[in-house]
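Multiple structures follow.
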Structure P
Amino acid sequence: MPIPVLTIDGPSGAGKGTVSRLIAKKLGWHYLDSGSIYRSLAIAVQKASVDLAAVDKIVKVAQGLALEFECGDELIVRLDGEDITNQLGLEQTGGMASQIAALPAVRQVLLKKQQDFKQLPGLVADGRDMGTVVFPDAENKVFLTASAEKRAQRRYKQLIEKEIDANLVQIINEIEARDRRDMERATAPLAMASDALYIDSSDMTIDAVVEEVLNLIR
């Protein structure tokens, strides 16, 4: 029996994680947050005091990455048994993850780890290259985006609610820089699959986006 896969790709802050988790919950499917895998690797690399120029050492850390995902109302991620969820959302972690994600040797190691999430009754996979590289044969694909300003406002609101100091202009600049890096990298750049449904969530509620994606699957 073929295992159904829904891929939701798009830039950082477009709402992919929230939408993907809600859909996975509604369908009773497994959930893969590929961004968290790269962000977790960034944290592991930091903890091991590995320089970003030392690609071989980063590959070694990636090979030994021991991650657990707990998908309730919020995603909980554990690295070597330690809850690192709060560290995943830091801008520093995201920036470092984006640089690590541009390394072909690292992507190769993590590709297999991501594909192993494909299990019955189905999988919702959220990331940058789920529909183009990791699961190119997925029957349902979505490209979810929003303007850089709107994504920055959402991120700013999240950080302020968590009582983390934030600067809106700085967040906009970081998001635009990350978009450029993700779209221009040589290996698996951020791109919309030719058979994906395009959704701009700038002026949409989460519920409206979820409904549109569910309609695609139906």
Structure Q
Amino acid sequence: MLYLIPSPIGNLADITFRAIEVLKSVDLILAEDTRTSKVLLNHYGINKPLSPYHQHNEHRIAAHLADQMREGKQVALLTDAGTPGISDPAYLLVRACIQQDIKVECLPGATAFVPALVNSGLPMNAFCFEGFLPLKKGRHTLLTQLATEKRTMIFYESPMRLVKTLLLFMEYFGAERNCSVSRELSKKFEENKRGTLEEVHDYFKEKGVKGEIVIVVAGLSG
């Protein structure tokens, strides 16, 4: 059995009672970063074997982990924040489990793009989640395609690249396209800045940026 456990995106209280129960019951917890996950686990008094599972080792160990589950081991997967598989490792392990007829269950819980979208003030009836932009290869092609996307678009970005990415969006989508940038969601200094791409770019250009970033951009109107 594989459990995919959403972890809080900031506030440690944003975890479900069921997630805590599952984490206390499994034989092994896989963590994207064991140091980050230990903070959460220690907070709730969970003491289970912990093993790293991340983008640098998932290709090598996914099949082996599935073999262990096939033999009866109960395993939970935690990523640093949010739901496993949403711009975080999980797909290869889930696929390996399905190929071996191992039951996979994803618990409901925290995902950063949902509150960012809901409080953006932009249309929510149809949207597309793009995650992190390609760093180099494929970026121009993707942004050219998205320039005519009519659905609301959602992106993840690092604080170091936020200003450059907003400038890039102005180039491809137009400076007057509406957007919302959310950072530090669920934390003490949560901030949601709304306006045109140009207005939001100018705002963050003049201040330091910290925390996890979600950018929500309006689709092409008309």
Structure R
Amino acid sequence: MQPGSTDRTTLRRISHKASHDQADLYSILDDNLVAHVGVVESGQPLVIPMTYGRSGNTLYLHGSSGSRLMRLLADNPSVCISITELNALKIARSTFNSGMHYRAAVIFGTARLVSDQDKLQALDALSDGLIPGRNPEARPTTKKELAATIIISVELDETSVKISKNEVDDPEEDMNLGYWAGIIPLKTVASEAIPADDESAGLPVPPSVMRFIEQRRGS
């Protein structure tokens, strides 16, 4: 189902920033690392930042079997997830007209517990969501680790995508008054990898880590 195709995902304000392209949704998910996951606990909202992974049209979240949030999701599966990529601050001649450049996705769904037989595949998707290609370079996951992990899946069937990238657009009456306007670009970058210990210092940095750094290195 395309983004923005249900009543609660339709953008009614500044609707020209809405995207109905599934490719934009997947790009936002694949290019970013942190999702804010919202649930309701005892009638009160609770929002927690989490890493995630995507495989096809499914989003995966994971945590310890003792995790408060994972237990909540298992018992109360209605969930709202948001991912935001902030790309610039838009500085207008007035604070009223200032804003941001961003890409954002909101996902409404039902969290489902991933079965034991599917956990390993889901964990692979989560790992690739952080550092693509990392799985074959790491020690295999043990049965004990799988047992201590809860994985939740959410289908990407009800989503909203919003993209803001317009330049500063001051009204005519604000022009030629001596106030500066412009854009401050923002970017999350990766630095050189730091070995964890003497053993790691004597080993080459894995290819997946090198690719990740190169792709996110600041120019």
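Throughout, read-outs are computed from the coordinates displayed, never taken from laboratory work. It should be emphasised that the depicted structure is a prediction, and the values quoted were computed from it without experimental measurement. Cβ atoms are built from the backbone, for glycine too; each structure is taken alone.
Here are a few things to note about the model shown:
- For relative contact order in percent (Cα under 8 Å, 6 or more apart) computed as 26, the structure of P, Q, R it came from: R
- Value -15000, calculated as helix-only ellipticity at 222 nm (-39500 (n - 2.57) for each DSSP H run of 4 or more, over all residues; to 500), assigned to which of P, Q, R: P
- Structure from which 0.75 was derived, FRET efficiency 1/(1 + (r/R0)^6) of positions 102 and 166 (r between Cβ atoms, R0 = 30 Å, to 0.05), options P, Q, R: P
- Identity of the structure behind 0.96 (criterion: Cα Rg over 2.2 N^0.38 Å, calculated), options P, Q, R: P
- Origin of the derived value 0.55 (FRET efficiency 1/(1 + (r/R0)^6) of positions 86 and 174 (r between Cβ atoms, R0 = 25 Å, to 0.05); candidates P, Q, R): R
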